[in-house]
Every structure is written in C-alpha cells, then in structure tokens.
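Heads up, there are several structures right after this.
Rule-based calculations on the coordinates, nothing more; no lab input. All of these numbers come straight from a predicted model, not from anything done at the bench. Cβ atoms are built from the backbone, for glycine too; each structure is taken alone.
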Structure 1
Amino acid sequence: MQVFVEYYGHLRRAAGCSAESLEVATATPEGVLDAVCEKHTTIGAARDSIAVAVGDSLVAPSAIIDEGATVALLPPVAGG
C-alpha cells in the first residue's frame, strides 16, 4: 500500500527530504514507522517519541490508514 509521508523538524533532516511516497506492508501508523525506519535508519532512534497524524488529526498506533493517505511524522515539541 502506498502512502505519502511528510517529515517535520529534525526528522526532515534525518530523512533527507521533506516528503516522499512509501510502500508500507501494514496500513497502520506502526506499519508506516516500520517502513520509514527501515529506509531511514537514523530515524529509528527517535521512533518511540514520534507522533503520527493522518490528515489534520493525531492517530493511535493501531489506527487504519487508507491507501494514498498523507501521513505526517511529528517530532516531540517543547515550549517555554
């Protein structure tokens, strides 16, 4: 299944691009993270802290993602 992945913050630098289409084996955020971490091994260290959004909403790791969906990967954000 193909999804369009957008990278934000330091994840953009780690991926070497701002967005890309990826083939994922499982149609869930976990499946997207599996594919991303396999392709961009430096992202794997941050995996547990990455938030996943589909459309304009954050989603649970087990949510179902539709074919062709845009998936945003968001690093932790700090404020002050």
Structure 2
Amino acid sequence: MKKEGLKTEEVDGTMIIVGKNIVKFRKLKGLSAERLGILCDVEQASISKYENGKVWPNLKTLSKIASALGIKIVQLFED
C-alpha cells in the first residue's frame, strides 16, 4: 500500500516558503524578529529558525505569527 502525504522534499520546500514569507511580511510590518517573537510569545531564536526553514512552527504558533503580521495563515504558504 502506498503511503499518503507529503514527501520530505515537499515539506522542506514548504518550510522554506513559509520562512521567506514570515521575513517578507515581518519587514513590511516594520518588525524585528525579536519584536515578532515578543508579540507571538516565542523566543527570537525560534522566529529565526522558522524564517530559515530549520524548524516547523506548530499551528498555534503559525496563527500567532499571522495575527501579529496582520495576515491570514494561508498567506504564509503562498509562493
């Protein structure tokens, strides 16, 4: 039986897209990574890891990030 779901390459690519979009919207909003972390109640180091595609934020954190940036979560996934 074939496994369903995303391939590792697809997940890695999506993480990179999300990270780039966090950076893009954060800069458009005029926020530092430190300030975004404070607004989202996460460490600045975690924001950096999300932005660099090294760590995948959970859904709750993605929601906090999107809210702090004034965007919809789906916008973080747009290429």
| query | Comparing percent of Cα pairs over 22 Å apart across structures 1, 2, which is largest? | reply | 2
| Given a computed value of 0.95 for FRET efficiency 1/(1 + (r/R0)^6) of positions 14 and 30 (r between Cβ atoms, R0 = 30 Å, to 0.05), which structure among 1, 2 does it belong to? | 1
| Given -19000 for helix-only ellipticity at 222 nm (-39500 (n - 2.57) for each DSSP H run of 4 or more, over all residues; to 500), calculated: source structure among 1, 2 | 2
